[in-house]
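Listed after this line are the structures, all set down as structure tokens.
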Structure 1
Amino acid sequence: MNTKILLISLAAVAGAVLLFAGHSADSGVTNSHAVTRFGTFQRTFTKSYSSPQEMEYRLGVFLANSQTVDAHNADSTSSYTLEINEFADLTFDEFSAKYLGFEEEMAAARCEKTGEDFTMYSDDKEVDWVKAGVVHPVKNQAACGSCWAFSANGALESALAIFKGQKGLCLSEQELIDCSRSYGNMGCSGGLMHFAYDYILDKGLNDSKDYAYTAKNGQCKTDKSGKGPHHIKGCKAVPRGVENLIPFTRKQPVAVAFHVQDDLRFYKSGVYNPKGCTSNPNHAVLLTGFKLDAAIPYFRIKNSWATSWGNQGYFDMAIRSGAGTCQIGGHAWNYVPTV
């Protein structure tokens, strides 16, 4: 970096720290420590800003988020820890607009064609589909509200591995983003897993190597849509209630939705067991297993924010009765595909 530019940048940071400290005298963060911490953050996550004013604003956001993380980790009664990660210079509203994209919709799924009984399976206290080798590695949706597509495809990749022996598949989220809008989805602006399954029921689905991910809305490639080699027989909705998620998960990973509140974006480890968190679902993920006999029983969940987030892209969520933690079982939009 040019020395002059570096000096200007450091001056902007120092000025922003002084400005922020003037509004938050009891922050407990010294100016020099704030400069160092923010500089480390910028280098670690290759952050750059368009102007000193933008840097000043991002520093203020970063300091506020840092205080949230530090205060949480100072609570010895918490069952999970947080960390500063690439999202630390975003407000929660900014983060939500870029990385959350589950949209509630009451329209029924046409893909619900199976009457198979999903409740008569083992009473295992622990299930780990990742260890069984039928879960595709963690993907990165990037700044696109396409979590619904990653959730739907994650469940389908696992179903094809379990019931068809087709391990190692990496299905195309981009095809769902581009081509399932007429089914009710909205690309990077949100969607639902069962609308994705309606599309796959009609058209099939391609591998990601044949329809690559771009993390933005695109035109449907009509030479690919309708010619995908991967198909489903239908889908099945999980009835409301956490007690129903468990037997479904004994059979296969489940595409689930829940409510992301501010602290989850900084999750690092432990069993996520927040106070409150009762709002409607805004994010979709893949439920890959559970451990019922743990000190705090938990679900093991695969996210789509890359392996740099959380525990190599995964997190553990406390199992609560009824609607569950953050409403994971309190709605009718959790699904599995049938193949």
Structure 2
Amino acid sequence: MNRNEITLPFRRYQIQPVWRADRPQKGRYQEFYQCDADIIGTNSAICEAEIILMISESFAILGITDYLIKINHRSILKAIVEQLGVPGKENDYAIAIDKLDKIGTDKVFDELKNRGFKVSTIEKLRPIISLSGSTAEKVKLMEDIIGDNKSGKEGLASLHEIFEILDDMDFQITNLQFDQNLARGLSYYTGITFEVIVNKVSVGSVCGGGRYDNLTGAFGMPDIPGTGISFGIDRIYDVMQELDLFPKEVFETSKVLITNFDQKSQKFALRTLSKIRAEGINCEIYPDHTKLKKQFNYADKKLIPYVLLVGPEEIQSGEFSLKNMSTGEQVSINLEGVIEILKQ
């Protein structure tokens, strides 16, 4: 829409709801939120390297440490198919192999048979899909499998370039893994593909993406290269919930609860409430006159860190009792002192 105003290369991100037609299940919702980040208008491998850095930095902030950024190249999949003697079947191969983690080797082979692959051809796949070892070891084995295949050599060269850029940026690639079976079944990917898996959780992949150099042509803007990644926000939320990574502060609604003893105390408490809120501090008053124990229980369940007692004694003395709900410590202090503590 803004092709004449955009300065290329163009970087963008957005967070929005998306929908799918699949049957909903845990971690696979019909409506969910994604955060998409893309760079269009350049073929540079720096873009892929920066996406890897973005994933790594984002997960570090969220406290997710045990994960894998899987990486592959569509040209490597094409080379595998060509080496098997069935050129032109890379999309069929990609769609089937993309289900390997979900349905297992035997069912993937059954699907390949249904897509026209001969049994003798499929059996040649077994040693390829079962490659193991470090990224460097698997890349070396893939080089031997691919040999002089032009597509495969281009794909591996692209991987090596990304690894070299990351090395130049002093990025430790301990979470990055070459996966020769990563396909990202969508046919619009043209180069590098990514997928992020968090280990030891029941949720599947939480991020996915890759290079899509021809995609904008479908929208009237041909010959614009692009690469991008999508973070599955709902799945990342599920992962963090399963790993208990949400800090308690996230669930705090108010910094302090003001107690409510009786009608006279309420009038004074409401004026105090307004003064505290005027200082930019989230504050609430218990709406009913009730026992103090009930009000403390309310603050405890809502993870409100402080309770400010406003009763007849406090009104008369001008000093408030401020209780720290975490430590149980209670101090007697004037309103200015209360505000100073709450701002810390």
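Miscellaneous remarks
- A value of 21.4 for mean count of other Cβ atoms within 10 Å over residues 139-146, calculated from one of 1, 2, originates in structure 1.
- At a computed 0.95 (FRET efficiency 1/(1 + (r/R0)^6) of positions 147 and 251 (r between Cβ atoms, R0 = 35 Å, to 0.05)), which of 1, 2: 1
- Taking percent of Cα pairs over 36 Å apart as the criterion, the top-ranked structure out of 1, 2 is 2, with the highest value.
- Among 1, 2, structure where Cα extents along the principal axes in Å, for residues 91-178 alone as derived comes to 46, 30, 21: 2
- Read-out mean count of other Cβ atoms within 10 Å over residues 43-50, computed value 11.2, structure in 1, 2: 1
- Top of 1, 2 by distance in nm of label points 7 Å out along Cα→Cβ at positions 83 and 275, largest first: 2
Every read-out reported here was derived from the displayed coordinates using simple, explicitly stated rules and does not represent laboratory data. Just so it is clear, the structure is predicted and the values come from calculations on it, not from any experiment. Cβ atoms are built from the backbone, for glycine too; each structure is taken alone.
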